[in-house]
Structure P
Amino acid sequence: MMIQCFIGLGSNLDNPKMQIEMAINKIQAWSDTRVVRASTLYESKPMGDKNQANYFNAVVNIETTLAPLSIFAKCQEIESLQHRNRDTQQKWQARTIDCDILLYGDETVEMTGLCIPHPGLLQRDFVLTPLLEVAPNLILPNGKSIPETLAQLSMQFIIEPTSEVVGVAETCP
């Protein structure tokens, strides 16, 4: 059975738009997975250390039979192949690519290194806004719609959406 999964992508190093496009192309190549839709890119201010370049963010909606741990391993492989430097001492550092599982069906996963739903999902406009674009009727784990959740955010990071769609055209089932 195919499960609907949402993956968040972000980058602010080494041509971020290209980094996100490369990640989407790698996701498209996963076995037992179909990319349903990718959002446009959104430029956002960095979290944490403000002394770094702005980010570009996108969300990819996939249907897959892969298990959450398999997707997690594939996301980490993308990060590794795209030279993500993971400094465990510093949170929210500049990166070539960040590839996070936001939601995997209605499942909850809590283990070392992997939490689904993503712990920051409900606090980040740069995740919720592209998620709204690819899944406008989605009800979040808090029981609210994406617009309702966005309206309650106190911090705003998005500077502006771009008009760029990367990696994949919308497809029909």
Structure Q
Amino acid sequence: MLFDTFYLIETTTKTIDKMIDINNRQDIFKRLENLKADAVPIFGKMTAQHMVEHLSFAIMFSNDKLPQKLYFPVDKAQLIKATIIYSDKELPIGFKAPMLEDDLPQLVFPDLETAIIGINTELNNFDNYFEQNKEAKLVHPIMGELDQKEWTVFHNKHFKHHFKQFSLL
């Protein structure tokens, strides 16, 4: 099904209350320490480990480990970017990015603990990439090119969305 820009804009109305800051690694990993492998999500069908691996997967878009293509025309991507990056609105529940399959993907890591280590690795790769490529802009599949600040805003909102999914906030 083609992504509906208006669905994202209309449903992305709740404003940010508690923030997640991917630069505050101590807070991120303290919250993830409370995540249990058998945790039941409040919404969606991901397992705890799927959620953690999903966050790592998205970070890899922004550290040049997994370059992406843009799935929409630039004007549509700019509208989505304005709604997600340049507003205080949260990511909507029920949104599915176009590059994701309907079924849950195969797990990459042997267990949740190892998957959490994977997030740490990818966040460090993100930091290192932008230390060496300060002016870089990498493609987000629905928003187009993002610089480091824009990627950070996205990751903060994305982490918050999934932390709420598993009651980590």
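When you work out mean count of other Cβ atoms within 10 Å over residues 37-44 for each of the structures P, Q, which one comes out largest?
Comparing P, Q by mean count of other Cβ atoms within 10 Å over residues 37-44, the maximum is at P.
With distance in nm of label points 7 Å out along Cα→Cβ at positions 29 and 101 computed per structure, which member of P, Q shows the largest figure?
Greatest value across P, Q: structure Q.
Can you spot which of P, Q the value 34 was calculated from, given it is relative contact order in percent (Cα under 8 Å, 6 or more apart)?
Answer by label: P.
If Cα Rg over 2.2 N^0.38 Å, for residues 69-148 alone computes to 1.18, which of P, Q did it come from?
Details: P: 1.18; Q: 1.31.
So the calculation was done on P.
I have -15500 for helix-only ellipticity at 222 nm (-39500 (n - 2.57) for each DSSP H run of 4 or more, over all residues; to 500), calculated from one of the structures P, Q. Which structure is it?
Derived from the structure labelled Q.
Once distance in nm of label points 7 Å out along Cα→Cβ at positions 85 and 157 is calculated for every structure in P, Q, which label goes with the largest value?
Numbers: P: 2.0; Q: 1.0.
With respect to distance in nm of label points 7 Å out along Cα→Cβ at positions 85 and 157, the highest-scoring structure among P, Q is P.
Only the coordinates and a few stated rules stand behind these numbers; no lab work does. Everything numeric here is computed off the predicted structure, so don't read it as measured data. Cβ atoms are built from the backbone, for glycine too; each structure is taken alone.
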